1. Taking helix-only ellipticity at 222 nm (-39500 (n - 2.57) for each DSSP H run of 4 or more, over all residues; to 500) from the coordinates of each of I, II, which one would give 0?
2. Out of I, II, choose the structure whose coordinates give distance in nm of label points 7 Å out along Cα→Cβ at positions 271 and 455 equal to 5.4 when calculated.
3. Computing mean count of other Cβ atoms within 10 Å over residues 439-446 for each of I, II, which one ends up highest?
4. For mean projected area of the Cα convex hull in nm², which structure out of I, II has the highest calculated value?
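Please treat every number below as a calculation from the coordinates, not as lab data. All figures in this text were calculated on a predicted structure; none of them were measured in a lab. Cβ atoms are built from the backbone, for glycine too; each structure is taken alone.
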Structure I
Amino acid sequence: MMQTGKVAILRFDPEIDSQPYYKVFEYPFQQGMSVLDVAMYIYENLDGTLSFSYCCRNSHCGLCGARINGRPGLMCRESATLEMTLEPLENMTVVRDLTVDRSQYEQRKDSLRLFLDRTSTPVHEPEKIDMEAHYKFKVASRCVECYSCVSGCPVMRENPNEFLGPAGFVQLARHAFDPRDELNRGILAASGGVYNCVTCRKCTDICPHYTTPEENIVDLRAMLYESGHAHASAVGLSKMVKETDKALQQPKDKKSFLEQYANDKMSKLGLFVGCNIDLDQRLQLIGTSAVKVLEKLGYEVAIPKTQVCCGTPLDEMGAVTQLEELAVRNIEAFAKAGCQKVITLCSGCGLSAKKLWPKLYKKATGEEMPFEVQDFSELIAKMDPNKITWQGLKLKISYHDPCSLKRGQGVYLEPRQVLRSIPEVEYLEMPEADSCCGGGGGLRTTNYELTQKIGQGKTDIIKDMDLEAVVTSCPTCIKQLTINLAQQRLRKVQVLHTAVVMSRAMGLE
């Protein structure tokens, strides 16, 4: 017996309707049919006024982009389900129903010279292209300009006029990384606002063709850095790390966390502190809380004093020349301490330690990284909560997902498991918990006004929840959310790290 599916489509005709509305359609559901098949059935059999775009139906044209159950994607590539919601792409003007105006993005491409720009003649014909140099060009060439990434981009929502957008930068990267192209594409990237990206990875997460727009943007920044045209903040950051091994300036007359708590212990478990917790006096409580919790749980914790910047701030800004040295120094510091597992308290540090360090260490030494890296919440979530001595914590809280933890590392269930296991805590799930707070990608130094605008959306969500505390696993998110909440006169809402909440709940503070 054939099943009946239901789809709620957001309808809007600006010439007739005062505001959008949902209309529900029923259709004969068949296993394997696409969302585009459903839209075609409705158009041909139920409502010929339904407006949507499509072309070749072989998943290469990109015209059938829409939000499917709240997530941007291609209707021809997504499988239909018994219950669905279809809405037009966000951050774009709706022409009618699911059809959006693409002209505002198409017109900007004219200035990018999206063609092979070359004056020299190949030495040999046919020309041989190095495959390693060709790889980035090949990945970027997958883009079909469906604009799913544009729909999900927080920067495009707040400031489309000063940011080319993830799709535009992928198209630019396609030529920038073509080994045959001779035009200085870095200058075009700078004029397109390449430093206005918050590197939240939302674009990469939702791209149906896996073109990794965020990585292309970071690579374009690296191109600018290598050519001597990087943003002043990238140059200043690189200089600071070279001189101090840290991505933050140490306050005068204040001791760093490592100066106070580093040790020479030999242990299977090591703690990587990170620049924020090491040097920001307001965040050092995170480090001391984590140590108290780990020691209470029976762990001997090695905290090597020779650990340095993880490399994430440099990587995000394109200043990549120091990354290998930093990775080797950090790995050797923990290897010398006999660590088999290293815990991170910063999601950005964890991302570097998991994704960058192994590759860089292998390249530098030819060896594998000798230990495993886990976020603090990953370690705790694997423990039996009944074996933890809780005193309880009466607190109404929710959790904010750091971009570099959820989308960067794929870690999002673990911190929720930890928080929900604490007696007396009232946990509420935050709507759009993984929406960016605006603090990443170096945006706080390149465009502070924009970072505050992006953060306002997260603050509005928190305000409506009437919370006592927001918990997260990223020091940068903590700083950003604290500032945004204070600006909205919501100072009563604490912004806490998971380790601090645990320490309080265990009666260690």
Structure II
Amino acid sequence: MKKCSYILIVVLVLGLHLADAQNITWQSVGLDPFSVVDFCKTKNNIQFAVVSNGIFKVSTDNGVNWVTKTLDVDSLNINYHVTADSSNNLYFAEYGGVYKSTDLGGHWFKISNGFTGYPTPEIYAIKILPNQNIVVGTLAGTRVSTNGGASWTATTNPGAFNVFDMCNNVLFEGGSGLAGMGVRKSTDFGLTWIQTNYTYDVGGMCSVNSKLLVSGGLISSHFAISSDLGTTWDSVFYAPCPNSALIKKDINNNLWSYFYYSLNSSNNGLYYSKDEGNSWTKTAFPYVVNSLYIDNSNYLYLSTTSGLFKIDASVLPVELTSFTAAIKNGKPYLEWKTATEINNRGFEIQRSYDNNIWNSVGFIKGAGTTSDPQIYSFADAVQNQSGSAYYRLRQVDFDGTSKISPVVEVKLNKSLTFCLMQNYPNPFNPSTTIEYNVPNDSHISLKVYDILGKEVMTLVNESKNAGSYSLKVNCSSLNSGVYFYTMKAGSYNQTKKFILMK
């Protein structure tokens, strides 16, 4: 059996990341080897962290140096939370009460003496609202203070409300447990509440693009999103959904979250999403995260079991979703696609003949910063050469930093020609195989004729990319006899004979 030589190898690589999440650089802000439970900043940029029951760390120089502050807490602590108001007052909430400091942790006084609960009030969350109201979530319901904690108003509904967030100037709270399941909202900064149509338990909540995203808890693991302030909810299809999720939004509406899976801890980790939670990318961040915090400069802080870390949340990778190489019109043709781009100046195309020494052969301008998918292509000038050619992309940011993609390979063949091969087996009954080569993108016609020249079958009548093709032909509908098959492509016209014997 005579065959024409193969003319190309196509290499397809999917799911790449030029600057993928595994390469995000996290900066230590100190406090290792402390287990940092929660973190916040004051309006005048003082950093404040709680590392254990009643022990705090304060930094006035952006985390270079830390000073220890203490508080005598009179109950067993489970949930640590810290926050600050616009007057730089600090607040510390723990299982048994809420405390306030007006001198950056030098002195504390309890502001929750009227809270009820047995054996403690069981405080789960605290938040300072835009109007400086303070809301606190407890097992006995939500408490609201309009005067810096001097007095409190209790809501009527009990339940372990453990997360608060603002969306379109409306306050939402999420809870779990038999008495407090679901999401409630308040249009008067926590003074009164109404139940939304989301009645499942809540493991995380965050507003994004004027919508409210909710992650279900241990009982109902899922994501849901509302664009009408909780009246209706749409499912967000992401699997496997975590059992709980700490979620924060940066100034570019990217979501950051630490996912916890109760049955598969290998999925636990820090993730980010650029599409309102429909898809998530897991980072290589190695530590368990206790809390997330985004400051006004768009730095993401992570309180972890091994210290405090931060990253500039605006610097997310250029996500390369595919990179292909093929032969078109006798030349190597590259195509690549991106999902999103941040600060992308463009792509330098590099070629090598030994996968060792690389030379630049072109540059394609990038889209800068965009959340829309982009498609790029490049045709190399290499022609009439044999052997392998290797290609890679060097993605370059506007600040000069760059990342290298994985490598794709194509096989070059300088004797590239059209070729129609003899079928095999021949004679045959009732099936046979026909192979043919196409040196460049062309419209191919491949038809079967009987001994009188009448067309009896059309095998191919369409445009084909450059490549080698194999076609299995079933002739069970034809009578025994001699037939001819003809391939036409532009000026190329070739005919072969085969014999059907039934």
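1. Working: I: -11000; II: 0.
Value 0 for helix-only ellipticity at 222 nm (-39500 (n - 2.57) for each DSSP H run of 4 or more, over all residues; to 500) corresponds to II out of I, II.
2. Numbers: I: 2.6; II: 5.4.
Answer for the origin of the read-out: II.
3. Biggest value here belongs to I.
4. Numbers: I: 28.7; II: 31.6.
Sorting by mean projected area of the Cα convex hull in nm² in descending order puts II first.
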